[in-house]
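Undergrad: Multiple structures follow.
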Structure I
Amino acid sequence: MQDVNIGLWDFARRLYKAPGVADACLVLQERHGVDVPVLLFAAWLNQGSIALSPAKTQHIIELVREWREEVVAPLRTVRKRLKTGPRPAPDNQSEVLRDAVKAAELSAERIELAVLETEGLLLAMISDDGNHGNGQNLALVVRHYHGSDLDEAARRDIAVIEQALAGL
């Protein structure tokens, strides 16, 4: 079993590179609005046997909400837009810019992970409403963003990530 003594950035990179995980994370991001760094943080906590509750999940998401909305999401929007336009994109010069924006987006997500590793870990470890969760950290995070019960596709994507976690 892995514990939270392994840095979140290194853990997130290893997990994300596991077969199927990147695709599952991106589908959860696109379909359900999931913040992938928060999802990876929840997986890291799970590996450290730290269960989230709905209240803790809410606090952790709120901790990085502004950063995600004001920095990460706009970078992602620009990166995705440069794939098809506006004119003169896509071309060789705009592809260089797109790569730079992609690197900036990754740097912004790394900063988010650093905040989660320090401040989020503290939030996860303190007692909250007495509801200590049931070890279903990934489902709690996806459910928070999705806003309702999980559909079969979301459960499959979560299962892919959980299977990869078991192999780390």
Structure II
Amino acid sequence: MLNVGECVIYGSHGLCKVREILVPSFLERGNEKEYYMMISAVDAGSVLYVPVDGAEDKVRDVMSADEAMGLIDDIEDTPEIELLEGKKAEPAIVSVIKRNVVEEMMSLVKTLHKIKAMREAEGKKFAALNERYLNIAEKLLYTEMAFALETEKDVVKSRVIEELSHLPLETA
């Protein structure tokens, strides 16, 4: 069972803090169950109600500072995700975001940044759909990493983008 004040990752909602454990007033009489009231660190002001029963399958611990640093330090060796062209890539991208596993999220961020850089080098636009998913993935990943490293999300983003900028665009 989670404790009040504890921070966890709740699926694709990302970093959340348990504010309260309660029986919400919106439940029907006779259907009263305990819920975690969680506050999202990713979407400011967003409140989530998660049933206590079964929550352990939907939450995971926040990565450690060492894990966060390792993701950045090992970015060159992070595998890229094979994505289909255009809208056909959406199911694979959405699947990674829904699972919100840090290594997969870093792979997605790396892949989308590479596609963006290659498109820009060719004088082409980066697809709006890819831009949207890149922003979602970065928000989820960088918020968690910033929490683990006790820093700001923008600091993490700058560091990751700096590391990515040193990588070659061509595939080995």
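The numbers here are math on the coordinates, done by the rules we state, and not lab data. These numbers were taken from a predicted model, which means no experiment stands behind them. Cβ atoms are built from the backbone, for glycine too; each structure is taken alone.
Undergrad: -14000 is what came out when helix-only ellipticity at 222 nm (-39500 (n - 2.57) for each DSSP H run of 4 or more, over all residues; to 500) was calculated for one structure; which of I, II is it? Numbers along the way, then the final one.
TA: Working: I: -21000; II: -14000.
Here the read-out was taken from II.
Undergrad: Also: Ranked on distance in nm of label points 7 Å out along Cα→Cβ at positions 26 and 154, which label among I, II comes first with the largest value? Intermediate results must be reported in sequence, preceding the final value.
TA: Details: I: 2.1; II: 3.3.
Answer by largest value of distance in nm of label points 7 Å out along Cα→Cβ at positions 26 and 154: II.
Undergrad: Then there is this: Using relative contact order in percent (Cα under 8 Å, 6 or more apart), single out the structure from I, II with the greatest value.
TA: On the way: I: 40; II: 21.
If we compare relative contact order in percent (Cα under 8 Å, 6 or more apart) over I, II, the biggest value is for I.
Undergrad: Shifting gears a bit: If Cα Rg over 2.2 N^0.38 Å comes out at 1.07 when worked out from the coordinates, which of I, II was used?
TA: On the way: I: 1.07; II: 1.17.
Corresponding structure: I.
Undergrad: Looking just at distance in nm of label points 7 Å out along Cα→Cβ at positions 90 and 138, which of the labels I, II belongs to the structure with the highest value?
TA: Values: I: 3.0; II: 2.2.
Looking at the calculated values, the largest one is I.
Undergrad: If you work out mean count of other Cβ atoms within 10 Å over residues 34-41 for I, II, which one comes out largest?
TA: Details: I: 25.2; II: 19.2.
Across I, II, mean count of other Cβ atoms within 10 Å over residues 34-41 peaks for I.
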